[in-house]
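Alright, structures below, take your time with them.
All of the numbers you see were taken from the coordinates with simple rules; none came from a lab. Just so it is clear, the model here is predicted, and its values are computed rather than measured. Cβ atoms are built from the backbone, for glycine too; each structure is taken alone.
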Structure P
């Protein structure tokens, strides 16, 4: 079974998500931005979601985690929870 390890930042609007993505592209720390901006409880641990298998996350999340490039910040990814920046840190 495939597994992925990922981290994310959850915010309530696309503009905020794009702004954070731009900050990361300019060298800001993903972990620091997650701690100060993410509305998900994982924000306190830098957005770390740990490891999971296909089907454990919402479909929009799964698609990025199991089909997109590892080590790249993807997003905004819209789900029923809001807008995510998502980085797959490992996949096997």
Structure Q
């Protein structure tokens, strides 16, 4: 099982999320189903960014894949807690 690592940008909103969606949709089609998403640079995520992550999660789960979120700061982690997505995603320090 190989994992592909992405570094999430400082702001993960409409434009960045659209680029991420395009890349990961193609990667899933090409057979990549395991991802590590590094949030060390990310200070802001909006609903579009969250939606893209949820969509990727669903696609990966359909293919018996995985997504791990790492290095998330407290502010971004709070967004996941408020939306209750911390119960879905594997979030590591």
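Ranked by distance in nm of label points 7 Å out along Cα→Cβ at positions 14 and 30, structures P, Q are topped by Q, which has the highest value. Suppose distance in nm of label points 7 Å out along Cα→Cβ at positions 46 and 78 works out to 1.9; of P, Q, which structure was it derived from? Comparing all candidates, it corresponds to Q. Which structure, out of P, Q, was relative contact order in percent (Cα under 8 Å, 6 or more apart) calculated from, if the result is 43? The read-out comes from structure P.
Out of P, Q, which structure matches -14000 when helix-only ellipticity at 222 nm (-39500 (n - 2.57) for each DSSP H run of 4 or more, over all residues; to 500) is calculated? Working through the options, I get structure Q.
P, Q: which one has mean count of other Cβ atoms within 10 Å over residues 6-13, as calculated, at 21.5? Going label by label, the one that fits is P.
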